[in-house]
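For reference, the structures are reproduced in the following blocks.
Read the figures in this text as sums done on the coordinates, not as results from a lab. Just so it is clear, the model here is predicted, and its values are computed rather than measured. Cβ atoms are built from the backbone, for glycine too; each structure is taken alone.
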Structure P
Amino acid sequence: MSSPIDLVLARLEPFRLRQAGRDRWRACCPAHGGSNPSALSVGVGAEDLVLLRCWHGCEVEQVAHALGLELSDLFPAKPPQFHTSGKPARRRLLSAGQALDLLDGEMTLAVVCASDMAAGRPLDESTRARLLQAAARVSMLKDEAHA
């Protein structure tokens, strides 16, 4: 499998590609179609990602698409990470702080609803629906914590 920079350099060959230093190249920009062979700077960044800079203002997405690439093609494939169980690791949807913030908000809603009901005030339909949504979100957090 070729690296992202090898893929980009191969696609840039027709655009007067030339090396400008270690892990740096210059070429005509395929996005705006100019003839200046210094309009596009290409480099290799941290973790081997491809850096593209058009000095005429083309966006990275425009340059990638002009080369027939997606933005994801500019990044090296990450090897799967595994738990000690040998199963692939799953990326957490929320950080612990985000989960606690969400729980705090849902608890506040539950306490206000319980207080209203204790005072004899019935919950209207939209509040009842929101309370059910809160319960579902808390359940989702529980499942996420146990995943």
Structure Q
Amino acid sequence: MNDPADSDILRQLCLSQNLAVLATAMGADPYASLVAVALRPDLRQLYFATPRATRKCANLAENPQVALLMDNRTNQVSDFSRAAAATLIGAADELTGAERDRGLALYLARHPHLAEFTASPSCAFFRVRIERIFLVTRFQSVMEYHFSP
């Protein structure tokens, strides 16, 4: 990671947010969804759950590349100078078995209210392997972070 101050902003932003906007695509059509998320502390993997009978699940079956937006805006004028947004780019895969159990433990520590939802056979549980993150602060300062596979 680059500047330590920006790294701290990025880490705090990503680890403090419970929700993210997930962008998927079906052919040429983009699609955005709000999802509950949990990230590993090293910011290399993110987890989310979704019902199997959703457009985002169908999109992921066709194209696993995703972008997720996390931000700390408050819809106040101060956002123009204080808000930060991170776009996380990576590939999603549905987890099963022991990998699902490990990811789900982290996810449910963050979202215990979703235990019944994630236990349903109709729920798919995904991991996103983060490849790059773009952090934007003050609406114009952009830092790019790369993670090696």
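From P, Q, which structure was distance in nm of label points 7 Å out along Cα→Cβ at positions 66 and 114 = 6.1 calculated on? The partial results should precede the final answer.
Working: P: 6.1; Q: 0.9.
Value 6.1 for distance in nm of label points 7 Å out along Cα→Cβ at positions 66 and 114 corresponds to P out of P, Q.
A further question follows. From P, Q, which structure was Rg and Dmax of the Cα atoms in Å = 25.9, 78 calculated on? Before the final figure, lay out each step's value.
Numbers: P: 25.9, 78; Q: 15.4, 47.
Answer by label: P.
Okay, next question. Quick one: FRET efficiency 1/(1 + (r/R0)^6) of positions 122 and 138 (r between Cβ atoms, R0 = 41 Å, to 0.05) came out at 0.95 when computed from one of P, Q, so which one is it?
Numbers: P: 0.95; Q: 0.45.
Answer for the origin of the read-out: P.
Shifting gears a bit: One of P, Q was used to compute helix-only ellipticity at 222 nm (-39500 (n - 2.57) for each DSSP H run of 4 or more, over all residues; to 500), and the result was -8500. Which label is that?
Details: P: -13500; Q: -8500.
Considering all the candidates, the number was obtained from Q.
If mean count of other Cβ atoms within 10 Å over residues 26-33 comes out at 11.5 when worked out from the coordinates, which of P, Q was used?
Details: P: 20.4; Q: 11.5.
The read-out comes from structure Q.
Which one of P, Q has relative contact order in percent (Cα under 8 Å, 6 or more apart), as calculated from the coordinates, equal to 26?
Numbers: P: 14; Q: 26.
Traced to structure Q.
0.55 is what came out when FRET efficiency 1/(1 + (r/R0)^6) of positions 74 and 106 (r between Cβ atoms, R0 = 41 Å, to 0.05) was calculated for one structure; which of P, Q is it?
Numbers: P: 0.55; Q: 0.90.
Computed on structure P.
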